[in-house]
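Listed below are the structures to be examined.
Just so it is clear, none of the values below were taken in a lab; they were calculated from the coordinates. None of the values given here were measured: they were computed from a predicted structure. Cβ atoms are built from the backbone, for glycine too; each structure is taken alone.
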Structure I
Amino acid sequence: MKTKLPSGEELEFCLSEGEYRELAKKVREVRKLLESAALAEKAKVRVFVGGSFAKRTMLSTKQKEVDVFLMYSASYSESEISRLHRKIVLRAFPKGEWKIEKIKGSRDYFQVARKDKREVVFEVVPTLGVRKPERARNVMDLSYFHVRYVLAHTDEKMRREICLAKQFCKANGFYGAESHVSGFSGYALECLIIHYKSFEKMLRDFVRAKEKIVIDIEKHYASRNQVLQEMNASKIAGPVVLVDPTWKERNVLAALSKDTFEEFRKLARKFLRNPSRRFFEEKEFSLSEFAGFAKKGFEVVEVEIATKKKRKDIAAAKLKKFYKFLLRVLAKKYEIARSEFVQNGETGANVYLALKPLEFVVVRGPLVKFQASVEKFKAKHAKTFLREGRVFARERFGRSVEEYL
């Protein structure tokens, strides 16, 4: 069954039944391999399939990621879990048949895929088998509770709405809680749809919001004010506080930045005015799109940036941070009509800009109380003025970005 837009367009982004059954075969195979390896290592561990596959909220994409959790006994120390996890994964997946990549994190985990069939990647994650969320040592330990909660509070219609929300975010760069995205995690979108019941209602509420949004689905707190007073200040700094239904001390949307949220709201407004499939389509960058700006007198430039950071998520975060910094610097001296950030490999990116130099720019000077510095500043700049206790200058600019950079 598909979701229908007012235009009559039908949308369906969740895995089809056929895709689900085919993927389930591969999941069962991996589960058996891990269970056999754990038995051979005499480990006190249970294999648990989680993530969007288990919740039935997985998007239909070319490459699929399935989360498989190894729930270790709480009697193990962190170092014992780390050592055992590595031994189990290496025993379960022979290197001749499987590609294995270690991913650094608060607890290291592994990505594994068959060398001849890389369309499915399994993330094998170590967690603690706890009976209560408050006994978790790590956010990953809550995964079991998240799966149970989403399955218990969604039906087929709501799962389609969740897939709509996920695809909208994925297509427009809002999907993921990683620092280079600072957006919506899959679990956050699942909880939001459980709360709002539909993708459209979620958008409308976000667009109308005039203050910080506070959502407490399970009413862990008596009021909005109690949430803001009792939850750790560092967890409620963002634009949306979504109390984890399974653990009251956690804000599921703590990673969502104000910038990402505002961009999301802008796009939501456009979608609500004119709903269309194009809002769910991932756009491939094309330099030809910038050709029209060149005809209008804008300078079109490409800037290559790189980082020495090797870990993918850290490298991406560093590159995105520099991109935003570059835009802030250039905006003081140029009219920026269009900018695009395109990842180039794991440690590099290309930045494309269409911009035009401002004829005049404002130069910030010293505070007026520092008279000697003010005199030097006035001697250097012909036209100066005062604003809020500081001296400024207005001077002609007009330099090309290539010359400026």
Structure II
Amino acid sequence: MHDRQGPVAAAGHRAGGPSVLLLGLLAALNAFGIDSYVAALPTMQRELHAGAVAVQSTVAAYLAGLASGQLLWGWASDRFGRKRPLLLALAVLCLSSLGCGMAGNIGALVLFRFVQAIGSAGAATIAYALVADHWAATERARIFSRLSQLIGATAITAPLLGAGILALASWRAIFVLFSLVAAAMAVWVACGLRQEGRADATGRCGTAGGFRSLLVEDGFRASLLVAGLSNGAMLAVLTASSFVLVGQFGWTSGGYAGFYAISSFLFILCAQWNVVLLRKLTPRAILWRVSWIIALLAALLLAGILSGLSGAPGYVAIAGAYLALLGLVLGNVASIAMEGVPPALAGRAASLLGISQFLAGSLLVPLATALEPVALSVALVFLGCAAGVLPCAARLRGLGE
């Protein structure tokens, strides 16, 4: 692939392009859809007369919808332009969120959550494709880091917002709010995003052929692996740490919430630091150096757990440092992945990037709680992912030289 950005490459940012804040909010909708209602799961279980497994399946349905929706919207935005598919995705999100709020039984809620995720997936996928459309390769890492900051801020505020709504109203109000947010975003997109010409108006790239042309590229495959392993390990560490801190080390749920919030805040700070580092270093150079630091942290965590020297303070310090350092990884790897993608395939490239992350998460989260003590499972998953990222980061570094 060759970077065919035309005037964008020369100018850095195409005039009349979308607001970074708009793109960041669109990208954060996926996180908001999960984090905002987690506190309401016990209440939903009671009011809908459902079992714990059935209520948890609403989360699984959402993740499945995110994965399948990425493929649909990535192709559609390449074929029909970005604006119209984005508006359709937000309309699906708006209406399905209302459906979630009105669901009378757990089966209906699971169905509406699946459809809701399909709409949310379109918003995030097309937001990433728009970055590729409007910013040159040298600027994308900075923009993706800004998007990561907004996603991290959502991870902090969404659970607090959901809990606050639950204290004042029914769990259904959370989904009504999500519907209103989607409607507001649709108005912003309709008024503030210019309809571009179709990147692949003739459909000459094809659906399967377009995905295939991306996956045969060595650098793109390496980027997908780094993104998938990094994001999957992040989800695994965050999810399993509740079992480690509360179940193994005797912390309260409030203590775990504090760990989650502080880690997310440090992630935001590292994403901002990445913007500063990009003035002197390339995304590949940053990714290569941070990958070694993360691998060292993973080895230290496993050694501390096996020796019994780690304890809660060591676990929190290392896990928190890892989650923070991902602010120096995710934006850079997204930029590298989109670096050589032609406009006609930017939507599909963004969809594959998202799918790699959700697929890895769905596989790694169960593994992170498979052994006793759970901290050992976390350390093994962490080390395995860090070891998998290193050769990919080395390959990307080599391709960039």
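Can you tell which of I, II yields 45, 25, 25 when semi-axes √(5λ) of the Cα gyration tensor in Å is derived from it? Computed on structure I. Highest-scoring entry among I, II, by distance in nm of label points 7 Å out along Cα→Cβ at positions 67 and 387, is I. Among candidates I, II, the computation of helix-only ellipticity at 222 nm (-39500 (n - 2.57) for each DSSP H run of 4 or more, over all residues; to 500) that gave -12000 used structure I.
Which of I, II yields 27.2 for mean count of other Cβ atoms within 10 Å over residues 115-122, as computed?
Working: I: 13.5; II: 27.2.
Value 27.2 for mean count of other Cβ atoms within 10 Å over residues 115-122 corresponds to II out of I, II.
One of I, II was used to compute relative contact order in percent (Cα under 8 Å, 6 or more apart), and the answer was 11. Which one was it? It traces back to I.
Work out which structure the value 12.9 belongs to, where mean count of other Cβ atoms within 10 Å over residues 99-106 was derived from one of I, II. Of the options listed, only I reproduces it. Between structures I, II, the calculation of distance in nm of label points 7 Å out along Cα→Cβ at positions 107 and 131 yields its largest number for II. Which structure, out of I, II, was log10 I(q)/I(0) by the Debye sum over Cα atoms at q = 0.13, 0.27 Å⁻¹, for residues 307-362 alone derived from, given a value of -0.38, -1.02? Clearly, the read-out refers to I. Taking distance in nm of label points 7 Å out along Cα→Cβ at positions 27 and 275 as the criterion, the top structure among I, II is I, with the largest value.
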